[in-house]
1. Rank structures 1, 2 by mean count of other Cβ atoms within 10 Å over residues 487-494 and report only the one at the top, that is, the highest.
2. As an exercise: distance in nm of label points 7 Å out along Cα→Cβ at positions 271 and 423, calculated from one structure in 1, 2, equals 11.4. Which structure is it?
3. Quick check on the output: 38 is percent of Cα pairs over 38 Å apart, derived from one of 1, 2. Which one produced it?
4. If helix-only ellipticity at 222 nm (-39500 (n - 2.57) for each DSSP H run of 4 or more, over all residues; to 500) is calculated from each of 1, 2, which structure is the one that comes out at -16000?
5. Consider the structures 1, 2: one of them gives 25.4 for mean count of other Cβ atoms within 10 Å over residues 183-190 as calculated from the coordinates. Say which.
Structure 1
Amino acid sequence: MNISFKSFDKTIVVLLISSVLTAVLVNIDFSFIEAKLYDFRMAYGISQSADDRIILVTIDDATVKALDEFAPLSLDFHTRFLESVEKLSPRGIGYLVDFNQVNQMNPELHAKAAPQFLKAAERLALAGTQIRLGTPYDVTGEVLPPYPLSALPHSIAVVHQDGNVFAEDKVTRRALVNFNEKPVFHSQFARDLGWLDTERLPRGTYKVPEIDAEYFFFRYHGNTTRRAGAGRSYQLISFIDVLNGRFPVDAFKGKVLLVGTLTKDNWSDYVTTPYSKVGFTNPKVIVHANILDSVIHNQGIVMAPGWLNWMIVFAVVTFIFAWVLGSSPVGGVMATAGLIFGFAIFAHMLFQFKSFWISEAQPLAAILLAYYLAVPYRLIREYEKRWDYQRKNEILTQVEQMKTNFLSLVTHDLKTPVARIQGLAEVLLRKAAERLLPRDVESVHNIIASTEELNRFITSILELSKLESNRLHIQFEAKDVNQLIERAVEGFKAPARARRITIKTQLDPLFPIQLDASLIFKVINTLLDNALKYSPDNSEITVESREVGEWVEIAVKDQGIGMTPEEQEKLFTRFYRAKNDTTTQISGTGLGLYLTKFFVEAHSGRVEVQSEKDVGSDFKIFLPLQQGTSVAVVPAKGRSGPFLNRVGQGLTRKLQKSQKKEKEYV
């Protein structure tokens, strides 16, 4: 058993191209585009409300101006701050101020104020307030606070910017979780507060082995972008207001205070974030609050694994190739556009509602690239098919021409010997009929009948070859249809009389119409011949003609064997003959009705048939009264000529309607 794999060629090609294209695309760095798509989802997605337990105490321009100091202020002001909040029972205080910078501003004052600062911190700790200092780091690791503040709990607190990884655009999208196997400020502070389990890491945490660090992509909360309709924002209280007691007494009870600088003159207090607009950045202290909030509520963004990205790219490439190669060009464009928008919306919704980040840059690039590769490939395939079809068509045309020439040659050559046989048989019958036995006379008659049947068959083949070679020319002339009917009926008088079949005519008076007399005569002959062949003895055939609207109707009705609906559907097909016990005993070519339909439609007419099995058939042909002629529009005054002639013809028809010619041939 031979198995052909040609049907699998297209599938194999699609899968092969999809695999190669996927392997290429997943190894191309689309970080910059992916970062912009990430920023779009973050900026125009659902904004989570900020945790109202987090309050930002900012060393802002008002504080600097009121204290006549420079940020981040001297240590004595920070001591006063701790003393001011001792009785307010905060849940925790996270200091995001670089105390090394505080020490550098006034080392002597720092040394004097440090003990008091430590005592205030100890009193707060004894009262249940968690205190943690956020420290910077450099290439050597954590930069410790100056002595003796290093005795307080401290952890690295940095705002990471994508400077040499991902998009390399200095935008803050992710935060440190652990560095050198130690938790950073946000993770440790959340554990100190009891809001994060000791062993649990923020959702979406991933490891970067090169620097022995763990990161996670955090969410931004509240109206960080100054957008209308954003969620609740963090409460900001000025440092000077805390020192002066200008806030409600219970404002800090059970809250977490994040202390940081926020001055317009110091641009190091700001970083660029995915929410940032042109010329607008977010303060670092607010970014720290968002990181802590994401850690507390486990709101990190989970990145899709690499294998899933491979599968998505492979799936979209395969879909585009299969669709473009298997559908119409418009369908390919619509499928590509639909897949782009559908995938983008799906990825955006997954990001917003499930915090699951599917890479968009590579799949979108794969869709576009697959489309622009599939279209030329399809054009090449279609060009090959078209060339193959053209070559086959040329061969078929040549074969068809050879067949037509052969039929014409054979039929023309056959007509002469057939005519000679018929002539000799007729001469023999005329001159020697008296000397022949009755059996021999019948044989001669059969020879003559057979030659007539063969001659009709040859004529049908010749006419068919004319049709197929476009050599049929219609010669229109004004002719009375009734005369053609009467002449055709006259020719069937003898065979009808022999079988005791009655042919009745009901012909309305008709004016001559434009038609090809020889072709319509053949049509009427074919209908009468079929009616006679398939009618039983002692039955009746009716031929009618009348004017119906803009048509001349010719009907031939018989009481013959009839046809089934299935046979009627194939009736006018070339060489078709119904297969039953009656038709197999009757000679025929199966071309008569095929040619009839063609000849009538060549006159801009139509053929209709109504038939019922074992009841009879009713064939009707409709010929237009006018063959493409136009009637001139005559002005209202003095209408004459063709217009009056038509009016006169119409009146004459009405007068003659009642005068039907009825003839009966038995």
Structure 2
Amino acid sequence: MAEHLFVISVLLYATGALLALCFFKWQKAGNFISLVFAAIASCFSITTAVILLSNGATVRLNFSLYHAIIKYNFLLDPVSSYFILAISSISFVAAIYSIGYTRLYINKRDTRFLGFLYNLFLVSMLLVVTANNALVFMIVWELMTIVSFFLVIYEHENPANMKAGFIYIIMAHIGSALLAVAFFIMFAHVGTWDFGFDDFRKVGGRMPEVYKNVVFFLVIIGFGIKAGIFPLHLWLPMAHPAAPTNVSMVMSGVMIKTAIYGFIRFYFEFLSPCPPWWGVVILIIGATSALLGILYALVEKDIKTLLAYSSIENNGLIIICIGLSMIFKSYNLIALSSLAMIAGLYHLVNHAVFKSLLFGCAGNVYYATHTKNIDDLGGLIKRMQITAPLFLVGVLSISAIPPLNGFVSEWFVFQSLLNGFTMPSVIIKIITIICGAVVALTGALVATCFVKAFGISFLAMPRTEHAKHAKEVPVVMYVSMGLLAVLCVFMGLFPAKIMMTVNHVNTHVLGIDIVNSLTSYDWLQMKIVRTNFTQLSPKSAFVFGLILLGITFGALTLIRPGFARKFYETWTCGRSPEPRLEYTATAFTRPFKTVFANLYRPQREVSMVYTVPKFFVKSISYVSEVSPIFEKYFYGPVSQFVLDISNKVRWVHTGSIHIYLTYIFITLIILIIFVGK
């Protein structure tokens, strides 16, 4: 039954894409129908994943064309089912959200084309995580990349969007080329023309070490580009803000997670067993990406760019867990490997939920104010009284504040790092201690970053006319975000439910079931999470928090009978409050630019206008920018080197068809010689 539901969902996505193009004169109708089909298709794929995860089943789908010359193999196992569930859940909410958000483009751009691409984008991600053949995987991987490229440049009249799309497509194809090389190396040792992942699972682990190491690094770069790890992150903070917000929430929420899927497939199935140093490399990459991602998010004023950098940080945390799981498994500490995997997969779905919520609320703000600059906002809590608390839920979740979902998964990340003390290698123990400190610092910076994002955007007074006249968005937009906010609360209060789902993946990948050792019942008859170091009951903690809040309020009432709120004007040194007296995002992050000056390389420009020369200041303008050190010192030299090489070989392109035919003839002769040998 599950396989039929999956096929139906794929057909519904394809139908939605085609129907979007059928309404030539009724853009609104075509867009609406395509999004409804996307939502229905997502429901079918969610049902598919739930059925498969509930019984731990594995389903294979095989299609052949031209007498089995071309084979299309798909596998729905617990790993792919978990990713289907994450992708489809966000796709469903995003499709509902898009019904309201795309009103921005009605009669301004061809929304039929947007609906067409959107359906193809959603189905391509499902096909990526179910492909069971290298050739099929590369086809659907490229489909996902190309479709997302057109979505990034949807507002193509903006030069910045075109630049973002160009950089994205170039880097994505570099990653695809490296993945293709990795597949060909593995194919050379399999010896069949099927390119099947089942053959890779049987033979990949027995490849010579030198080839395994080459594939290991090719996979890091190939999937690392899609994941946005440093320093391969360049495209992500440019492409995500350029795309429409309903696309950004899917790209950041689940598309970049397809890279995590690739890591799990290669390192735990195709290339297993892995040496410990592989896990150490992954661990260091994850820690570096987490810290640098949030440091760059901290100084951003564009709210969507801030959220994009934050996605790099959260992907870094997931990659840390993948690296830890690899290290534990290499030392045959399977239970601890499973704990780290649970932490990573739990945080994967948590991030998909709260980051989609934050991007959706950022889209609400843009819909109402037509600006993404935090410094141009302010006072929105009184004008967008539904979006503001929804955004706050997302902020609290991503900041790991209990009892919301982000707290539980990050708590598991710390538990996995602390268990690094059980490993026999002293060097790895030291590395895990350092990574634990990095994660702790990252957590503090995340809270600071999102205090800025919420406080500067929603509190105080409006700084511009756009913010002053902002109104709440259409109902469908904040209702869909309300669903994600409810999920943030549910997944934080009932972590055992999520862990039982993740456990099916762990049992399939690592062959061990540890969920019973992680959960039990506490005195409130609620699930409590236990590990080697501590134990935690999120619901009990929440109840105790409410009790403590009631006691505090009661004590204040007893101490001061008649306690009541009184309203006064904000104290501003005797002056009337003005928007220009407010804290800005630039001022908020000034101390961090000073502390991390070696990273940011801040460039400041201060200019003053005087009424009387050198005595009375009329106005001061202050501009502070962060130097793009990766673009300047890494991508700049690399691109210049490529351009230099290209200029040197330009003589090959003569423009003569006779010369080109000669090249082809010489190439054929060389191939015949080598094949003949």
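1. Numbers: 1: 15.2; 2: 20.2.
For this comparison of mean count of other Cβ atoms within 10 Å over residues 487-494, the top structure is 2.
2. Values: 1: 11.4; 2: 1.6.
Answer for the origin of the read-out: 1.
3. Of the options listed, only 2 reproduces it.
4. Values: 1: -16000; 2: -22000.
Going label by label, the one that fits is 1.
5. Values: 1: 25.4; 2: 17.4.
The correct label is 1.
Throughout, read-outs are computed from the coordinates displayed, never taken from laboratory work. Since we're looking at a predicted model, the values are computed, not measured. Cβ atoms are built from the backbone, for glycine too; each structure is taken alone.
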